[in-house]
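Asks: Listed after this line are the structures, all set down as structure tokens.
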Structure 1
Amino acid sequence: MNDTVAMRWAEAHSTHEDPVRAAGEAARTLRERLDDGPLDLLLVFLTAPFVPAVEAIAACLRERLGPACLAGASGSAVITSVTEIETGPALALLGARLPGVQVRPFVMTGAAWGAGAMDDPLEFARHTPGAADAKIVFMLGDPFTLHADGVLAAFNRHAPGVPVVGGMASAGMRPSANVLILNDWVAHEGGVGIAVAGDLRVDVIVSQGCRPVGPSLTVTRANQNILVELDGRPALERLEEVLRGLPAAEREMLKNGLYVGRPARGEASGRGDWLVRNLLGADREQGLVAVGDVMRDRERLRLHVRDAATATEDLEMLLSPQVFDTPAAGGLMFSCNGRGRGFFGAPDRDITTLQQVLGGSVPVAGMRCAGEIGPVGAENRLHGYTASIALIRPAPAAGAASER
């Protein structure tokens, strides 16, 4: 922890094809933007071409910048303050000086995160130092080896009210193809967490980018993730009836996929009140529908569609209250690997929307994810197709200075 300067954040990135050269370039730019002095936190996000050289990259960053805490992960794309780099080699750095702030990192591995850490509050506290009293926990995980839903359930149980924001690595679509970094620990499995407490404020925005369509439906019979009956009728038959009754504009959106929303809070009456899950398939002969989550009898659900206009509008709406606050010192963005140019039809849509709403001067970094982490209602959840954002400010009594 460094108490000699005001809170400052800066972002830097490089697309040089040589990984160590890229790390050196980004480190030099970051140092210029933050001036001399120790870093309390340094986050690095890198694309697939840099995964084989991750140890050399981490060593370069430790040597050039000497961060008290270095953490990072690999993504299918990296997000910078001004662009979302979707192809080729790239890395993005987000560095911070955090006076009066405590940064406590921890590793989550399969061996340690058994039933004990999930169920026992003392074991949970032992494996997550500082989490229970944190203002926020940043989490990065490997989608093939970290049971994110179980880990988040443990946080909801043992550290209630603490927001968890982050994402699952997405640079590779097979086991051992992704990488996680925590100081001198580099691995292709598990997860890392960073509990942050002290003199800071954090606002979290989870923009799901989907809209509910059709009526609310009741699960009258389910078997794990299989919908057997909806509204007392065969599930597939009832869903097809709903689809036939949609307006033409909403039926056109089905080309981007059809999803199921589970209530995330209260009566779940509007957009953002639902946890969006994939529809995995159907058995026409038996009238069954498979969903990417465990469903419960008597639970309500609604069908959801996604389109670029809805996603942008939703993000703008959720960010707009930030305009009336003091400027954010820094931010993290974790967006779905299903967003980006292919979905929006234009590059950089999410980060451009954020900067346009907030005035264009927030240092931000992050990555595209194979599942985004953020709170909805009172609980932390694993999402799909979202943009999960943390905006960080000094505590009210502290001054702030930030630069891109």
Structure 2
Amino acid sequence: MMLRLLVCLTFAYVLIAASADPPALPQSGMPYLARGADGTVHLSWIDYLPEGHALRYSRWDGKSWTKPETISSGVNWFVNWADFPSVSALPDGTVWAHWLARAGGGGTYGYGIRLARRDAQGQWREIHGINLDDKEDYAGFLSFAPGTAGAFYLAPPPGPRQGTGGHEHEQRKTARYIEFGSNGSVTSDIELDRDVCSCCQTAVAQTDEGLIAAYRDHLPGEIRDISVIRSIGGTWTSPKTVSADGWKIAGCPTEGPSIASHGAALAIAWLTRANDKARILLSMSANSGEDFGSPIRIDGGNPHGRPAVIPFQQGSYLAVWLEKKDGQTVEIRLRKVGRNGSLGPAATVASAPGGRAAGLPKIAATNDKIIVVWRDGRVRAEVLPAAAWTSPAE
């Protein structure tokens, strides 16, 4: 393995990070990490083929990535840097995946969601499709609910379309939650919010009281702040704003939130450009998302955005995001946030191309390693020692 120096930005020691790029092809992209209940880290990504695309899957075995499996391949996919496939590992040994496909003979924005399930014997089978016949509108931005056969996603509203000018930012979207039975059949598919930001990523976490979904809302006056919806005793609550940033923008910023939980404690991270000032904020809750504390700023002063946050040791969290370096490059930065809101020093994991080329960095933690993935010409990964971010107390 090639070794790379990882220099901590605000205190004077040097970490050694092992470069552990997954078995992805040149020009591959859209990496996604998921941690199973047993601590195994699962990875999906898209490979570009001479004709079409393939969604691949691998696991980190503690030393390297396992031989890649092909979840599905096709020639009529919708491949977009911001609306990416994902995987989710369930306690029963199954793994779920989703990707996007264009409607047959569809228009520019006619696409939907395909879902597949890997059984305990390692066989992948496609089980469901959403909005695959719509030639003019799209469904996407799906997030699997951790540990359960359910997912939160965005879809066109029912009934006649209104205000669809042909551009994805002009399409109105609803937020929905879908659940599946043990055989892959749909058991419920319900609307949770009838008007949300149309092309921002969503996020779901499990708390002591039930699921909580986070997303960028579309509020009166073209306000695009972050909202949450909670499932309490099997009933979903009304949407609630996490922080009244007041980001007013007449279009979707393509910047969704990330969420992580420790039982009843949880954290949500997001980018805002309210008042023309870019900031990556993180807000915590101690009661499963019923209330949130004042947000804290976690970026380095010049953020590009795209944060992801995961639970870490001792009730803390790890956050990764893109920080602007110059006009051509960004830095993938990593920081620990204590359960009391304390900020650890930020570290630069790697540099990457600016704009859309780096995609959205993702992070996962095992018992002794931290894995970060992103895109730089192809899917890249670094494996860091978790002990470097472990402290005896917060």
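Each reported figure results from applying straightforward, stated rules to the coordinates on display, with no laboratory input. Note that the structure is a prediction, hence the values are computed from the model and not measured. Cβ atoms are built from the backbone, for glycine too; each structure is taken alone.
Asks: Name the one structure among 1, 2 that distance in nm of label points 7 Å out along Cα→Cβ at positions 55 and 367 of 1.8 was derived from.
Replies: On the way: 1: 1.8; 2: 3.2.
Working through the options, I get structure 1.
Asks: Right, something else. Of structures 1, 2, which gives -0.42, -0.53, -1.08, -1.39 when log10 I(q)/I(0) by the Debye sum over Cα atoms at q = 0.08, 0.09, 0.13, 0.15 Å⁻¹ is computed from the coordinates? Please list the in-between numbers first.
Replies: Numbers: 1: -0.42, -0.53, -1.08, -1.39; 2: -0.38, -0.48, -1.10, -1.55.
Source structure for this number: 1.
Asks: For relative contact order in percent (Cα under 8 Å, 6 or more apart), the calculated result is 22, so let me know which of 1, 2 that is. Numbers along the way, then the final one.
Replies: On the way: 1: 22; 2: 13.
Label of the originating structure: 1.
Asks: I would also like to ask the following. One of 1, 2 was used to compute percent of Cα pairs over 20 Å apart, for residues 159-326 alone, and the answer was 53. Which one was it?
Replies: Numbers: 1: 64; 2: 53.
That value comes from structure 2.
Asks: For FRET efficiency 1/(1 + (r/R0)^6) of positions 39 and 287 (r between Cβ atoms, R0 = 35 Å, to 0.05), which of the structures 1, 2 scores highest? Intermediate values should be presented prior to the final figure.
Replies: On the way: 1: 0.05; 2: 0.85.
Checked 1, 2; max of FRET efficiency 1/(1 + (r/R0)^6) of positions 39 and 287 (r between Cβ atoms, R0 = 35 Å, to 0.05) sits with 2.
Asks: Okay, moving on. The value 0 for helix-only ellipticity at 222 nm (-39500 (n - 2.57) for each DSSP H run of 4 or more, over all residues; to 500) was derived from one model only; which of 1, 2 is it? Mind showing how you got there, number by number?
Replies: On the way: 1: -6500; 2: 0.
Label of the source structure: 2.
Asks: Compare FRET efficiency 1/(1 + (r/R0)^6) of positions 79 and 311 (r between Cβ atoms, R0 = 30 Å, to 0.05) across structures 1, 2 and report the one with the greatest value. Each step should come with its number before you reach the end.
Replies: On the way: 1: 1.00; 2: 0.50.
Largest calculated value belongs to 1.
Asks: Please compute distance in nm of label points 7 Å out along Cα→Cβ at positions 359 and 375 for structures 1, 2 and give me the label with the greatest value.
Replies: Numbers: 1: 2.5; 2: 0.6.
Result for distance in nm of label points 7 Å out along Cα→Cβ at positions 359 and 375 over 1, 2: largest is 1.
Asks: Tell me which of 1, 2 gives 14.8 when you compute mean count of other Cβ atoms within 10 Å over residues 119-126.
Replies: Values: 1: 14.8; 2: 11.1.
Of the options listed, only 1 reproduces it.
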